[in-house]
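Any read-out appearing in this document is the output of simple, stated calculations on the displayed coordinates, not a laboratory observation. Since the structure is predicted, the reported quantities are computational estimates derived from the model, not experimental observations. Cβ atoms are built from the backbone, for glycine too; each structure is taken alone.
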Structure P
Amino acid sequence: MFPRIVIVLVVAAMLWAIFARDTGAGSPARHYRVRAGDTLWSIAAATYAGDPREGVWELQERNGLVGATIVPGQRLTLP
């Protein structure tokens, strides 16, 4: 009896691992076009709920920015 339960649980776990996947139902990415005078801080403060320092870090991470330099016309993916 016990081995059958273990086998059923193992098979169920394997099937779940095979068929469980991302449905792609998340919201689409939001973007921002940098304008003259914008800074990462001002963009983070306007678009990120919470501490702007976290928003600046998120902007840098999502957009592969090494520093805080951005240029007008640049397209940023928002957190």
Structure Q
Amino acid sequence: MPPKTTCPISRADFLAKAEPLKLDLGNGQTLVAEPREFSTGSFGWYVNQKASITVDGKTLSVQVGSNLIVVGSKEAPKEGA
């Protein structure tokens, strides 16, 4: 089994310094994922938003939900290193 990945940033530093991420849907729409701490203790970015996608000339409303979790963040120290 490979060794666990160590997170190189503390929880406090991530939450203080991480910028929102722009996610391009590829159709001219951009969603913004905000930095956050998850209930699991991990941290990363989160977005939950509605968007429109066109298929065969028909506009479809979709719900987009995404978590981008920093690998190893659950075990990251709470204070700056």
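Numerical summary
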| read-out | value |
| --- | --- |
| With helix-only ellipticity at 222 nm (-39500 (n - 2.57) for each DSSP H run of 4 or more, over all residues; to 500) derived as -2000, matching label from P, Q | Q |
| Given 2.3 for distance in nm of label points 7 Å out along Cα→Cβ at positions 15 and 47, calculated: source structure among P, Q | Q |
| Computed 2.1 for distance in nm of label points 7 Å out along Cα→Cβ at positions 39 and 71 - originating structure among P, Q | P |
| Rg and Dmax of the Cα atoms in Å derived as 16.2, 53 - corresponding label from P, Q | Q |
| Distance in nm of label points 7 Å out along Cα→Cβ at positions 7 and 63 - highest-scoring structure of P, Q | P |
